[in-house]
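**Q** Heads up, there are several structures right after this.
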Structure 1
Amino acid sequence: MSHASRRYGERAALDDVTVQIAAGEVYALIGRNGAGKSTLAKAAIGALALDHGDVSVLDGDPARQPRTRRHIGIAPQEIALYPHMSVAENLDAFATLAGLGAGKAEAVRTAMEETACVERAEERVGRLSGGWRRRANLAAAIVHRPRLLVLDEPTEGLDAETRGVLRRLVGRLRECETAILLISHDAEDVAALADRVGILHAGRLVAEGTPDALMHRAFAARQELIVRLGRPSPPAERILRAQGLSPSDDAAEWSGIVEDATSRSLAIDQALRAAGVLVRELTIRPPGIDALIGWAAESAPP
């Protein structure tokens with residue numbers, strides 16, 4: 001995708017965005033709601049025409065060339081299967097739509113094996129649990145062996161076993177040189193799967209790089225410090241604000257990205273206890289995806 005722009009009235013959903021995903025690469029796209037992630041994904045699969053710019057998948061434009069769309073798979077956040085049909089029947093239908101011929105039965109079987117849903121092959125999708133539906137959704141997205149796979153919040157509400165299925169599947173697709181666009185707000189997903197991360201803000205790509213490089217650029221040695229109180233109090237508020245922390249909505253939890261988090265946590269603990277404030281928990285951890293998105297938004301030019 002090169003210099004992609006798309007407007008909805010006065011609002012720029014995409015503003016001169018260029019994203020390139022190599023074969024075998026997992027590119028995670030993150031950003032706040034309304035940043036333009038869904039618009040970019042729709043443009044990438046040919047479901048939305050751009051006002052300006054180009055989209056190229058295997059040298060073809062999916063918005064203008066139906067044949068190019070056969071090389072794309074998408075696992076949307078909402079399950080996109082026929083609920084009255086079985087898992088196998090759904091995959092057969094999607095394989096037919098993708099133009100598979102003589103090898104269709106083998107492709108369906110392979111997709112079910114790779115997503116570990118063979119045992120539910122003959123069960124109607126509408127009767128499956130959320131995790132099994134998600135597996136079948138993934139199988140439908142890969143049954144035709146796409147060269148570009150779009151995963152939109154693939155682990156939303158998933159159990160640990162299905163998360164494992166997804167991660168093993170992504171590993172195999174990498175080996176097959178499939179390019180993967182991952183849209184996720186899950187820090188664990190991004191850290192475990194992504195080779196590169198792009199951050200969208202107000203339709204613009206404001207930062208891009210490997211997860212480690214972006215975290216170092218944004219925070220260097222700073223860490224997230226979280227303080228959970230037994231109950232809010234004016235003395236606690238004075239102490240915690242002085243240490244650069246901000247409250248949750250109920251002021252029972254305070255957090256911030258700080259330098260020398262260990263020493264600061266000890267000083268905070270001592271000050272709160274001296275003021276008679278009950279400290280339930282004090283946690284230090286690396287900044288997460290939400291913090292990275294916030295940093296990108298704050299550092300983006302107006």
Structure 2
Amino acid sequence: MPRQFRLMILILFIFTLTAMGQDFRTPRPSPDATVSQYVGITKITVDYSSPGVKGRKIWGELVPYGKIWRTGANEVTSITFSNPVKVNGNELPAGTYGLHIIPGESEWEIIFSKDTKVDDPMTYDEKKDALHIKVKPEPNPFTERMAFTITDMTDNSANFNLIWEKLKVPFKVEVNTQQLTLQSARNSADWGTLMSAANYCLQQNVNLDEGFKWIQASKLINENYWNMRVLAQYFAKMNKKSDAIATMEKAIELGSKMENPPFDYDNMKKMLADWK
């Protein structure tokens with residue numbers, strides 16, 4: 001076999017082993033984990049490593065009281081907010097934050113840091129802190145691996161809970177979903193978004209004057225079944241019965257020409273019949 005050919009085979013073999021190695025991984029003692037939740041239109045994500053109790057005493061020993069903790073193992077836990085939020089009533093801009101904690105026997109301090117690259121408490125820099133809050137730990141059923149859970153969900157808030165061993169440490173995240181939704185609509189210019197925003201106002205019975213303007217703008221951009229049926233309902237809410245009937249009749253006509261009947265077509269025909 002020629003020397004050059006043998007060399008090519010050797011190089012190919014090395015590249016093959018390298019590619020196989022890139023796909024190979026062993027389990028971490030504290031596996032990576034992620035929990036993510038939309039609160040209204042705001043996405044909140046927590047990325048963390050999940051250490052186990054493994055028969056050890058956690059609070060006050062493995063995790064000492066009064067000292068900075070990276071909230072887990074491996075790297076600092078991070079939390080990401082897609083929109084501005086309030087954490088236990090304190091404002092925090094959108095972004096990603098390192099979640100550091102100083103545990104105490106009766107009170108914990110949670111620190112939201114702009115530094116998300118910390119892998120050791122010794123490299124923590126308090127100058128990069130964005131927010132400090134104090135919380136009370138609560139008793140909780142035994143949990144072998146540290147985890148974050150999300151409870152008490154509403155359209156505008158949720159509780160995020162660090163649970164491990166026999167403790168739960170909660171903090172509340174609040175968002176102004178109505179304001180964020182309306183602002184998002186103001187920044188858009190396509191008929192579908194304007195129609196969706198106007199329908200949101202209609203269903204929530206909020207900001208109806210602006211919602212009425214949005215549905216009119218949607219109709220001007222592209223008159224169709226979807227926005228005409230919403231416009232008809234605005235007229236009905238404004239006690240403009242004849243306008244409501246005429247507009248819904250137009251919507252029904254447009255819907256009849258669609259390839260597939262709209263999902264709420266029968267409901268709109270019933271609504272029209274009730275108005276008449």
Structure 3
Amino acid sequence: MKKFLTIAASLILSLACLAAAACGDNQTNQTDPADGYSVTMAEGGSFVVTVQNASGMLMSGVRVSAYSGTARVAIADTRADGTTTLSLGSGEFVITVDESRLPVGYTPADEWTLGSDGVSATITLNSGVINSPAPSGTEYAVGSVMYDFTYTEAVSGQSYSLSSLLESHELVLVNVFFTTCGPCATEMPFIEQAYRNYSDEVAIVAISSSSRDNRENIASYKQDGGYTFDFAYDSTGNYIENQLGLGVAPINVIIDQNGVIRMIETGRVTSSAEVEEWFESYLNG
């Protein structure tokens with residue numbers, strides 16, 4: 001049975017002027033993120049903060065605080081919908097995100113977007129592939145930022161990294177397989193067909209860590225199948241399979257240019273159209 005995991009696109013708030021000022025041109029507040037984001041409340045009340053990542057995914061569990069001078073006057077964590085509400089009086093406040101509580105790989109962006117109502121805002125978190133191998137015990141999920149990894153392509157012998165793939169492609173699809181896996185063999189031609197239609201935008205690497213495989217038989221598997229995307233063997237089992245905590249194959253994982261895992265799906269795909277739907281969905285946000 002397939003398990004499809006994804007997170008909805010973010011709430012987009014329009015740019016506007018501060019509540020205490022006369023409305024003019026749309027604007028974006030910019031500050032040093034270490035100092036937070038300034039806001040003026042003409043009257044006391046609720047200030048709603050939405051936190052999203054640069055991929056547009058809403059972020060839960062992010063701690064947001066409001067300061068008046070050096071005094072913290074409100075604190076709350078974002079809910080499942082990425083929002084939280086701070087109760088503020090009138091005056092000037094600085095809204096901050098607690099970086100120490102952010103998921104690994106995320107940092108606040110240096111700008112935020114104020115809502116047209118003047119009492120709401122969206123804070124965006126930046127991310128990118130983490131420039132180090134994944135520590136022991138790493139477990140990935142949708143929304144996780146990937147650690148970098150390298151692999152040796154089974155046929156060409158050339159080495160590539162996740163970060164290098166994302167320099168020239170908008171998405172990377174990692175397929176976890178092994179050469180004697182029946183469902184894996186069934187879905188490979190569908191992945192190949194989709195890849196031929198999207199190879200300019202999407203890179204694909206199929207990785208096996210099975211004790212029954214090695215670089216040589218994986219190379220033969222690729223050549224016999226006429227596949228044109230990359231294949232590799234991971235003798236450590238540490239690329240994706242163990243880090244996902246899923247003892248099954250095939251597994252398909254999509255990573256975007258922000259290094260963020262956008263999709264994890266277990267179970268074989270049944271058509272190239274299914275794979276192309278993934279690509280279209282995540283290439284377009």
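Read-outs throughout are calculated quantities, based only on the coordinates presented, and are distinct from any laboratory measurement. Quantities reported herein were computed from a predicted structural model and do not represent experimental measurements. Cβ atoms are built from the backbone, for glycine too; each structure is taken alone.
**Q** Quick check on the output: 4.0 is distance in nm of label points 7 Å out along Cα→Cβ at positions 123 and 139, derived from one of 1, 2, 3. Which one produced it?
**A** On the way: 1: 1.1; 2: 4.0; 3: 2.7.
The correct label is 2.
**Q** Who wins on mean projected area of the Cα convex hull in nm², for residues 59-234 alone among 1, 2, 3, i.e. which is largest?
**A** Going through 1, 2, 3 one by one, mean projected area of the Cα convex hull in nm², for residues 59-234 alone is largest in 1.
**Q** Figure out for me which of the structures 1, 2, 3 the number 263 belongs to, where volume of the Cα convex hull per residue in Å³ was derived from the coordinates.
**A** Value 263 for volume of the Cα convex hull per residue in Å³ corresponds to 2 out of 1, 2, 3.
**Q** Comparing distance in nm of label points 7 Å out along Cα→Cβ at positions 75 and 219 across 1, 2, 3, which structure shows the greatest value?
**A** Greatest value across 1, 2, 3: structure 3.
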